[in-house]
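What follows are several structures.
Please treat every number below as a calculation from the coordinates, not as lab data. Keep in mind that this is a model prediction, so the values were computed, not measured. Cβ atoms are built from the backbone, for glycine too; each structure is taken alone.
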Structure 1
Amino acid sequence: MNNSVTNTARLLGAGLRALLVLTLVTGVVYPLVITGVAQGLFSGRANGSEIKAAGKVAGSSLIGQQGYSLRYFQPRPADGLGENSLNTRYRLILSGATNLAADSPDLVTAVRKARAKVAEDNSVPGYAVSPSQVPADAVTSSGSGLDPDISPRYAEIQVHRVAERNGLPVARVERLVEDHTEGRTLGFVGDPRVNVLELDIALQALLAKG
């Protein structure tokens, strides 16, 4: 009987010690080491890939924002987010795609209307955009609905509108787009892209200079 109690006590003690050691290693030491390495080597990414403007955090380069006026470059639509009025400027409660098939009448109708609207919004005196010139990313949302990038083509058809509404030379806005166009990752992964938030922050800085 005494041996049984002693063995049980010894096993419970060993189990408790193992629990304490593992808790310390996996719950304290490991997180601190990983956090330290991340902050030391990849601080920007570890902190959410923040983009700052005027000394304040304006957003993240990983998440698109909606609600820009036509003075600025427009992001991809967020149609998959439904009627959520809070899903702007990171007050998020949902994300997602429309989940509509490519031949869905609802999707086809929505895309046609969106193409016409994009063409209308970006047509200014001396520069007309036809619906056939509107790229797919201008009228369709991404899988998450939060894509921060647009294609260089979509940025290009917005140049004249942005220049006209801000009183800037077209060539200057074109250079701004070129400066913020990223190539394929590692030279072959994905497509060239333009981060809309970074581009609009650069535009604001340009306007501030007068």
Structure 2
Amino acid sequence: MTHTFDTLVDRARALVSDGRRAVLGIAGAPAAGKTTLAEELLAALGPTPPPGLAAGGWVAHVPMDGFHLADVELDRLGLRDRKGAPETFDHLGYAALLRRFYEDRDDVIYAPGFERVIEQPIAGSIPVLRAARLIISEGNYLLLWESLRPLLTEVWYADLDSSSRLRRLIDRHIRFGKPEPAAIEWATGTDERNARLVASSRSRADLVIGADLLHRIGSAPS
């Protein structure tokens, strides 16, 4: 089946057709376009809820990046030079958050965010209100950690071509403060090792979104 952005929107909306909470995961390698896709879905879905739900707050965006370990802990563990690898995340904490979403008992659930300017997680920075029925959450390793899979209603895989992804990644590192040589070294070293690991989980996705559609979504006017 050939997917368009509209078919992705329809599929995401249908996940909560029964009114119960659902979590849509978007996996993919660093700089594959996961966040852009999540933000575009959020913008398109907000005004167009399923029957019986109010527009706006029925959908929320909670990236997994908030579960990066802080640099002080990476230093303690000797993992600072591998920041972004699976072992540098609190994936059990992320799983606990997903379970809270499904329990659906709280008027508000606060999730951590991630500030790229300082490259650190920020606790309690994303409020998820009780009205949110669909949670969109993106992260590199959603399909790698098998314990997470039962906690995600569906997982889509953003499969951007490696040349475009690498170019985006280097540009991102430079934009947030790395000198160009350091940006290239990190993107082609640590990040590329992580990307290969992420790619090994691609076959577990419910849906693979190809480069052509990701490019169109990434270049669409906001």
Structure 3
Amino acid sequence: MLVAAAVCPCLPSLTFATDVSAPTAPERLRAACVEAVAAVLAEGPEIVAVVGPGTRSFLHEAAETPASGLPMALGGGAWLLRQAGWTGPVRGYELDDARSWSVNGEDGVHLAGWADRVGLLVMGNGPARAGVDGVRRPDPRVEEIDAGIAAALANGDVDGFFPAMDVDLARELEVSGRSPWQLLDGADWDLTTHRLLYAETVDGVSCYVATWSP
């Protein structure tokens, strides 16, 4: 059963920036991620699943230590868990962006059954707000989908925004969190408290931090 879930962005600047000259994520974002992960661990999970975007759909049975071949999103999630002091088992589930809601939702149901008490850390970003050249490109669709994602995370997606998210639009706007958020929707049956802790643009992409808990 899923006992709690945290949503965090997958940004290199959030977890891996060690060079003082490298960009670092805002302190508010870092603090929100720490709070979100702590909320999941406070529910006493037996296992934590880290779900995030990748180039394929693949289950990494042991993701406690980032290794060669582990996608950045899953490595970042494992890093956040270690920073929070989690020493229990971690599985990483890499999802490609072409999956349908029915597949993602069904996988969420199966994931919630991995143990009597499952914690979930969902990694993913919202739409990109700038091109590779760093130039901001206003797009009314970005504003609309950004607001929809934030509202869905804040209210437990009672209106079904994530299942209805179009795969082609998400790909065009570089929304990497579509499949992971759909899996979260499928895994959640009993979580009633939903908190949006952070919703800002960082490194040119929309970033969200949220918790879903009993």
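If distance in nm of label points 7 Å out along Cα→Cβ at positions 174 and 190 computes to 4.1, which of 1, 2, 3 did it come from?
3
Given that Cα extents along the principal axes in Å, for residues 6-53 alone, derived from a single structure, equals 66, 15, 8, which label among 1, 2, 3 identifies that structure?
1
If you rank structures 1, 2, 3 by mean projected area of the Cα convex hull in nm², for residues 30-109 alone, which sits at the top with the largest value?
Once mean projected area of the Cα convex hull in nm², for residues 30-109 alone is tallied for 1, 2, 3, the winner is 1.
Assign the value -0.45, -1.17, calculated as log10 I(q)/I(0) by the Debye sum over Cα atoms at q = 0.11, 0.17 Å⁻¹, to the correct structure from 1, 2, 3.
Among 1, 2, 3, the structure yielding -0.45, -1.17 for log10 I(q)/I(0) by the Debye sum over Cα atoms at q = 0.11, 0.17 Å⁻¹ is 3.
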